[in-house]
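> Each in structure tokens, the structures are laid out below.
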Structure 1
Amino acid sequence: MNNFTFYNPVKILFGKGQIAALSTEVPADARILMAYGGGSIKKNGVYEQVMDALKGHKVVEFGGIEPNPHYETLMRAVDLAKREQVDYILAVGGGSVIDGVKFIAAAIPFEGGDPWKICSEKAPVTKAIPFGAVLTLPATGSEMNSGSVITREETKQKLSFGSPLTFPKFSILDPETTFSLPLRQLSNGIVDAFAHVLEQYLTYPVNAPLQDRLAESILITLKEEGPKALQNPTDYDTAANIMWCATMALNGVIRVGVPTDWATHMIGHELTALHGIDHARTLAIVLPSLLRYKRDTKREKLLQYGERVWGIAQGSDEERIEATVQATVDFFESLDIRTKLKDYDVDKSTIQEIVKRFEERGVKNLGERADIQVPDVEQILTMSL
């Protein structure tokens, strides 16, 4: 096991009726910017619950944060927050809203010029406005980590940042808020969480059996509960299990002391930036090809994953690895997530564009062994056609 430092200060309030706790979790004298997405919270009762809990608080609203939150939109929120002298932010939504709020929180007090530098130049975040979250879409784990991914429309860039100052102070996870989600978003969330686990698990062994089994338990739970959720989205227990799986997938617990990959995410971000493909769907496109391409360096973990998660123990190593990757593909497809670029009308010209962008940015040494270079990315994407 590798050395590690683990830090996660996020308070989680999980379960029915927990939105009411906002009244005590948010400081009484706070001037709050409440940020949300496209307005679904006004149709499903979440907005009323939040506003009811915040009676007596000064609340300024900012709606319209997109999936894959846009820098341009977030800067409008920064301007509003400065005008209104906001000193606390509440994110009400899924990972995109929470990611967006992390950027807003860091950008408001940023003194180094254009806050985009936080993403593009990794400018240090030395101050951030405190914020909390009400999660309505289980997927990214952003409610219990400090990471954020922001899209700049003008340049078609999708870049990440993170800081110890961008952990939420608290996050409220009420599974009932997910009951009205479109099935497409539910499917995306399940695949997103599944891929997050695989990025931290399908690498190489370092004799860390606890981390392995934690990862496998999340994968097996998602495999079992995912199809149930699509059949009965209002089953509380199923929704609760998926919600906690998605949080546990990316709150830092399963990655301590082990190597992590993240190449699938780096490549997938480009597909979202260029074509607007849902984040989870880009992962479902890239991951199977990457696993096949790196089957030799990931051999031991692929065999372990196949046996422990999918029960694949018969045949030669090669046959088992192929059956394991195919089982993963079949799972994604069973959730109505297509796994080939052609399913999204993406052709070879996009692959060349991604290669060019990676070369221009000097992207290299991806993956847990830092052995995926730009020509490898081209091969992986070509296998995904």
Structure 2
Amino acid sequence: MSRTAITGARIFDGQNWHEDKALVFSNGLIESLAVATDLPADAERVDAVGSLLVPGFIDLQVNGGGGVMLNSEPTVDGIRQICAAHARFGTTALLPTLITDTPEITAATIAAGRQAREMHVPGFLGLHLEGPHLSLARKGAHDPALIRPMTDTDLDRLLACKGSFEALLITVAAENVTIAQVEKLAAAGFIVSLGHTDTTYDTAVSYAAAGARMVTHLFNAMSPLGHRQPGVVGAALETASLFAGLIADGFHVDPASIGIALRGKKGPGKIFLVTDAMSTIGTELKSFTLNGREILREGGRLTLADGTLAGADIDMLSSMRFIHEKLGLSLDEALRMASLYPAEAVGLQDRYGSLKAGQHASFVVLTPDLDMQSTWIGGDCVYRQA
């Protein structure tokens, strides 16, 4: 058995900071946070003196990266490239996300995801199917020609995926998916998320009662919070069971609105970070295509020709730094929003999101200024800053 100890770093386990401790792991799992002067004799020591060692980031909405869009490359190689691109920025577990597409592309994506799990692609956690059962009124950058109601055939094909992934998330709108369908999906282990929907507060609450666990990119592509009509935003904040993904790039949501939401969210459901990243991450691309439409990259924004935001040009490390440095959120809480809370949102907090005995040895080593040093997934160093 190969055992490794990361020494010299200041370690955040998901709740507390530890000085003079070492992270000990073997066979891909954490054994302990051990006193640095009392390490197992057979442990290979890796010096990280002066660094910060934190739980690996978890991203539940990743459309692409490294020049690849999942929609354009629904293969295990495409998934591998996306995971590798985001590992460079500290993401150790992610859900490659399929934006609304044809039944054929959806089937190919699910098949590729099954392959990726069988091949243990580093960083692959499962899939996020964002559409096609959304609302035309809140379509965002999704192709309106492909948006449609969920049929019995659609439901049966999804239910056939039961148990295929550690996490399988599906974004739906109440306008095109029934409560009965949500109940069946939730009972089969799907993480059902409300998104791209113009539905009412009361309807959103009823869908949460039926098994929906979260909302997709809070504030964006949903009915807003009004003083007489609280909308999906109001339901997300007021419904204690609901988690909510949030894009923190300074474009999708105003920082003041983020602060209001964080203060107003009822728990135990939490607000967590997602990137909604596209193929541009880790590249110098200036444009790319989605469903035959050109998306332009300029000044940190990705837009269709008409100015509609089309995903985000941000990685998880930058998202975490944004809410810490621009909003003044504590580093502890910013890190939890990028790791522990998304793990809780998909019910995998016993395996991911913290640095505790028995959890995956997936973590990030940062400088004190929060710049990248290295990324480790399942006990293997998959990226090291040159």
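> Could you figure out which one of 1, 2 the value -7000 for helix-only ellipticity at 222 nm (-39500 (n - 2.57) for each DSSP H run of 4 or more, over all residues; to 500) was computed from? If you can, show how the numbers build up before the last one.
Values: 1: -15000; 2: -7000.
That value comes from structure 2.
> Given a value of 15 for relative contact order in percent (Cα under 8 Å, 6 or more apart), calculated from one of 1, 2, which structure does it belong to? Write down the numbers at each step before the final one.
On the way: 1: 15; 2: 20.
Computing relative contact order in percent (Cα under 8 Å, 6 or more apart) on every structure in 1, 2 gives 15 only for 1.
> When distance in nm of label points 7 Å out along Cα→Cβ at positions 196 and 220 is compared over structures 1, 2, which one is greatest? Intermediate results must be reported in sequence, preceding the final value.
Details: 1: 2.1; 2: 1.3.
Once distance in nm of label points 7 Å out along Cα→Cβ at positions 196 and 220 is tallied for 1, 2, the winner is 1.
> One of 1, 2 was used to compute log10 I(q)/I(0) by the Debye sum over Cα atoms at q = 0.11, 0.14, 0.17, 0.24 Å⁻¹, for residues 204-283 alone, and the answer was -0.29, -0.45, -0.64, -1.17. Which one was it? Could you put the intermediate results ahead of the total?
Working: 1: -0.40, -0.63, -0.87, -1.10; 2: -0.29, -0.45, -0.64, -1.17.
Structure of origin is 2.
> Tell me which of 1, 2 gives 3.4 when you compute distance in nm of label points 7 Å out along Cα→Cβ at positions 180 and 260. Each step should come with its number before you reach the end.
Values: 1: 3.4; 2: 3.9.
So the calculation was done on 1.
> Kindly point out which one of 1, 2 the value 3.9 was derived from, the read-out being distance in nm of label points 7 Å out along Cα→Cβ at positions 44 and 356.
Numbers: 1: 3.9; 2: 2.9.
Answer by label: 1.
> A value of 0.9 was derived for distance in nm of label points 7 Å out along Cα→Cβ at positions 316 and 348; which structure in 1, 2 was it taken from?
Details: 1: 3.1; 2: 0.9.
Label of the source structure: 2.
Laboratory data are not the source of any read-out in this text; all were calculated from the coordinates shown. Owing to the predicted nature of the structure, the values given are computational and were not obtained by experimental measurement. Cβ atoms are built from the backbone, for glycine too; each structure is taken alone.
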